[in-house]
Structure P
Amino acid sequence: MGYVHDTAMSQFIPPNLIGASAGTWTLAVASNVWSNNRTAADASFTLYVPVVIPSNSVALKGAKIVSLELMYAIGTAAADDVPAATCALYKDTLSATAASGSGTINTAAICAGALDTGHDTAAELKAVDEHRSVWTLTTPVFIDNDEAYHFEVVVDAAATTVWKTYGAIVNYTLRV
């Protein structure tokens, strides 16, 4: 039986798996490139990016999250705000007792990390442009079998802000 310790693993998360809390969204394709497009409107929304990589019940095995890259475009007008502080990776701890009704389904806690220098301010995040923002954990962590992770971004769109989500990439170490 072999052993794998690959520090350069990545997993693409397509735009149709990235949820949004509000607005009118349409999955679209242009020149064979898929995106999830939001109809322009002066309102806020939150993107939900599930981290879909393997977990393991044994300590220091499975997938160790290193960073997450979000690919999006803003067109027509800059967003009113995309606070850097709202770009966060959350660790969801899944309750072992939720099925019996004696506990919560899960709890979420923010993981420590930082955005790349090209996206670490609201001015950079909300600008009209094509973006590939990278959020890196301060301390990469292996995913336990009773944990799930997701990334969130809160966007305050202007009346004519056109937002397109192209997907995300989770970078991780695989050890099995």
Structure Q
Amino acid sequence: MGLPQYAKSVILELCRKYGPALHTPEDINGAALMAAVAQNESSLGYNCAPRFEPAYYFGGLYCKGDQLELCEKYGRAAACSYGPWQVMAINARPISIGQLISDPEAGAQAFVQFFNNYVIAGKRAGTISEIAQVYNSGHIAPNPAPGVLRYVHDLQAAYIDAQGAEGNASSIA
């Protein structure tokens, strides 16, 4: 079995469908932002392989409470992010790991739920830079680490591309 991957057109259509449900500030296009995150996380669906996150596994900083229970039940699979938006299993509930692996629409729904509840309501991210920081590192920092800064830069560029000129194959707006 090959790595999970989806056609860019499928992912962009899901961004158009679900992006308007993102609780973004008025000046941020939800569909374009959703496409930009998918670009950063999976090259718009090209590489949706599960990504293991050691901090969410036994002995890791975040392996406690509900996450610990998931690890006890599902092992390493509970400490991975999945799909075009690389949503962690703990953040996708009630959507299952199997759905995240096999169904990009379930991944889109999980992304919207996590984004609205954690990135916007929980961390109060209000700019593309803050959204990128929270999505990548879990918080907004006055002096983000170099890897987080790279993620922010890449997400900003992908967002601009997603809003691109009419007729651009990757344009979402």
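No value in this document is a laboratory result; all are computed from the given coordinates. Note that the structure is predicted; figures quoted are calculated from it, not measured. Cβ atoms are built from the backbone, for glycine too; each structure is taken alone.
Consider the structures P, Q: one of them gives 14.8 for Kirkwood radius over Cα pairs in Å, for residues 62-125 alone as calculated from the coordinates. Say which.
It must be structure P, since only it matches.
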Work out the source of 16.1 here, i.e. which of P, Q gives that when mean count of other Cβ atoms within 10 Å over residues 38-45 is computed.
P
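Identify the structure, out of P, Q, from whose coordinates Kirkwood radius over Cα pairs in Å was calculated to give 17.1.
Numbers: P: 17.1; Q: 16.1.
Traced to structure P.
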Computing distance in nm of label points 7 Å out along Cα→Cβ at positions 94 and 134 gives 3.0 for which of P, Q?
P
One of P, Q was used to compute helix-only ellipticity at 222 nm (-39500 (n - 2.57) for each DSSP H run of 4 or more, over all residues; to 500), and the result was -500. Which label is that?
P
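State the single structure among P, Q that was used to calculate FRET efficiency 1/(1 + (r/R0)^6) of positions 30 and 150 (r between Cβ atoms, R0 = 25 Å, to 0.05), giving 0.60.
The value was obtained from structure Q.
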Assign the value 42, calculated as relative contact order in percent (Cα under 8 Å, 6 or more apart), to the correct structure from P, Q.
P
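Output the label of whichever structure in P, Q has the greatest value of mean count of other Cβ atoms within 10 Å over residues 6-13.
Of structures P, Q, the maximum of mean count of other Cβ atoms within 10 Å over residues 6-13 occurs in Q.
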